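J.: The data blocks that follow each hold one structure.
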Structure P
Amino acid sequence: MFQKEKIWNNNPIGMFDSGIGGLTVMRAVMQLLPYESVLYFGDTAHFPYGNNAAETIIQYSLANAHFLMEQDIKLLVIACNTASAFAFSTLQDQFLIPIIDVISPSIEAAIAQTQSGSIAVLGTKGTIRSGVYKQKILDLMPQARVVSLACPLLAPLVEEQWLEHPATRLIVQEYLQPLKKSDVDTLILGCTHYPLLKSLIEEEMEGQVKIIDSASACALKVEEILGNQQLQSLKEKTPHFRYYVSDDPERFQQAGEQFLRSPITHVQSHQDTQISVFSV
């Protein structure tokens, strides 16, 4: 177990993702909890995680978490669906601070929302391959019907900021085709990149489904855990936000501002995330 020192209320929340997609979670947390400081690490050198083996994803996640723990965070958010799918339990075993994944809050919201019991999940190859969404949904709602759709091209398109490109629309149409004539009434965006495509997906589904945004659901869980464990920051404190990446800070800053919808003034490089450093 790793615990650097006593957790203080004014310590930052730590988040990591394989790229800039987790900034959608950070934005949701900033809006919901404006007094909280956040430290974000984007492992851009290893994007995307979804095409890697489970063992590799776990090692990347351990390295990311160790780095964030060294910054004295009070709570860790795995702001990446693929890392949540493969590394959540390992990180819980390794660290004593509260850890929140982006999968469980989305599932809870979807189950509360569905009327037909048919729920669809869009995700990376890795997330869908893990089967974690389907298994967790069925654990909580055994009668549910789960449609899992791997959408490997969407996250790279979002990273390239092709949000309104005709090619993106065509690819979204193709991925959503199996849902058009189904009884699915609830759709989970199972990747933190996908909220930036929410309006396009809503348009293509023509109001057929209620869309569950994993970023918003995760932010609500952060609020809940901070409250339950009395870890909220003092409201008179001015929050601070720090950003680290493992590669190409300039690109992260430029593209990240679109995700965050606010200026990113400084991005620091951190390249000590060698997967051989930490063992499970």
Structure Q
Amino acid sequence: MTNARLFFWGARSLYLGPTLGLSPHRNAVAVLCAGLDTPFEVAVSARLPEAGYEPYRTLLIPPNTLHHLRANGACMAFLYLDAQSSDYDRLRASEARPGPGPTSGLAGEDAYLTALRRLRDGTAWRDAQLEIAAALGLAVPERLDQRVAKAIRRLSDDPAGKHPLAELAARAGLSSSRFLHVFKGATGVPLRRYRLWSRMGAAVRGMAQGLSLTEAALGAGFANSAHFSAAFREMFGMPPSGLVQASLRIEESATGAPAVARQRPEQE
């Protein structure tokens, strides 16, 4: 069985591993599902399991869409994308069979699945990012605007800090409105959403390193563990304990720097 791994990539995250056996649920973000070796099945109606399931190789599920899938233990990939991101807009536009609900017929599907298999089989995350971005047509600037890179670094180094817009803009030598425009152009998401992704990632990494739920939540800037749990469940459709129980390996790359792998300590 493939070990579960979670990759952070700016305002994106990628889960690679077996399904977590979730009941029908919604995500506040969009999720691109992919079966690496075999098709997975998605309920025709998440409210009526007896209506049956349909097979897919990839499926893009819009935000806040009730869904249920099964993969019988096969390796899956779930790419989580912010609903306000340019990534999501690009993927929606590339679907061969667009519509208001989940869509399939992903342009670049074969190349995407190949990149995922290579990542599973040992390709470095830094290299895999480029392959995935190329396959899906995601925006990856060759060189991140240094004014934005410095702001991202501050958010990453001190996720619990307030970092008000006026301060970030002043450090970048820009007006607040201009900074917001430049930031979204470079990252693909608004500053407010990027801040949430950054804090979410910091909290998950803290838990993977052995911190308690409360310690991880406070260290990442959430008001308390309940606030973090609610935000996590809203975004990913499950409690944060579900990821920790999967003994995840966490990897990240926020600004194009090499990913840093962190292994969750063994349970006693």
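J.: Among P, Q, considering only distance in nm of label points 7 Å out along Cα→Cβ at positions 76 and 116, which has the greatest calculated value?
T.: P
J.: Could you figure out which one of P, Q the value 28 for relative contact order in percent (Cα under 8 Å, 6 or more apart) was computed from?
T.: The read-out comes from structure P.
J.: Comparing P, Q, where is distance in nm of label points 7 Å out along Cα→Cβ at positions 52 and 196 highest?
T.: Biggest value here belongs to Q.
Since every read-out is calculated from the coordinates, none of them should be taken as a lab result. Bear in mind the structure is a predicted one, so any value in this text is a computation, not a measurement. Cβ atoms are built from the backbone, for glycine too; each structure is taken alone.
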